[in-house]
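Structures incoming, each one as structure tokens.
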Structure 1
């Protein structure tokens, strides 16, 4: 089977499984899982690409959480929010100078999914508990990274390539 066909079959299979899991067992937003999964494809293939992507997403989640908590502590409002997001945005890009965090877009996606998770779940960033938007986003990011690895490995098996090659990076390029 060709690499793109194998990846098509693999992502379709794991996409169906991830959707079923998040609809029945894992209380995670499937769209965050898919965004993290996509980031892993962009950052690189295999476990290393998924790990680097997840790390960048998690840093974005941390920056978003700190930004939103500081904006809330400062009284909120559009001016304070704008300044906070501007500073948070600058921090994300500055952090991408660290080699392990070089995937700046994945950091930004982590920030965005935190805000979107907060809005979609209607859970404020100030609430403590398992439903905290940052915790939900972080769990979904790690889950997405796992699905990226699984889909890459499955595609590699379907292509019957020699061990150690992963067609994800080639197909995504």
Structure 2
């Protein structure tokens, strides 16, 4: 039970930060596979997959901006750890935040540059700073593609570190975000 946290958990991240974290996790674990599947679906439903993928990705962007604001306003717990470990953790967290913002922005701009403006869940047209731009569309698509694989590697590293702390070190790191 989370009300009975293990010894060493003096503080947890703010409830707002924890909730935003898990919402982003859920959204990413839906969006990423949808993006992979787009290349394998029939043409009749391909645009629907794009709309859902991009609409959820747009939510990731807004929840990441919210998380960033919460984190910057003191919602994250500062932890004592060896200098190298702190540096590794802050680097991975910083890269996760960066790529979780780069991904939806590059995807949104890429689809607009390809000539498909976002209709958020088929309901709300989302303004884009660029229109159809065939010359930059492949560049934005490449940024989105490679960012996806970079993000996957960072998420795997992040999960591995959380499991290392939980299973090997048996410390309270994981509980701070639960």
Structure 3
């Protein structure tokens, strides 16, 4: 089964900000391991960048991929303006054109972009692996980040096309 790693919203304006997400250094380290694994295993890499007017403006430093990432020149890039990486983008077309049946998902924000993209991918019939230790969010006024991450990982894993895995398990096997 041909796979692709979707790296969602790992941008300077999020991870390089003065208020980085929960466990951001660990998450970046795990994403780096996933990128290395994907490159050495022939797994396609797709970087997805969110656009938010006045915040994550295309071409701005904040919008650029996080400077701490190793970016392979052959990686595909998708620009999006909603939490769902499939909505109004060419992501599905790219995946289908390249025979991708399985997506591994990591990045930011667990409760919005990760959740919506994982659910959309599964609903489109892709097998989805959510990398539990490679997605994160910020705490909200109603719930802290660890609880948000645990809740979304749990609820997404109840979809028949979504499984959970960890960076260590995936990259060691």
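Bear in mind these aren't lab numbers, they're just calculated from the coordinates by the rules spelled out. None of these values were measured; they are calculated from a predicted model. Cβ atoms are built from the backbone, for glycine too; each structure is taken alone.
Just a few scattered comments:
- Entry that produces 34, 28, 25 once Cα extents along the principal axes in Å, for residues 61-132 alone is calculated, selected from 1, 2, 3: 3
- Origin of the derived value 11, 36, 31, 16, 5, 1 (P(r) over Cα pairs in 10 Å bins from 0, in percent; candidates 1, 2, 3): 1
- Value 1.7, calculated as distance in nm of label points 7 Å out along Cα→Cβ at positions 13 and 157, assigned to which of 1, 2, 3: 2
- Calculating mean count of other Cβ atoms within 10 Å over residues 37-44 for structures 1, 2, 3 picks out 1 as the one with the greatest value.
- Among 1, 2, 3, structure where helix-only ellipticity at 222 nm (-39500 (n - 2.57) for each DSSP H run of 4 or more, over all residues; to 500) as derived comes to -22000: 2
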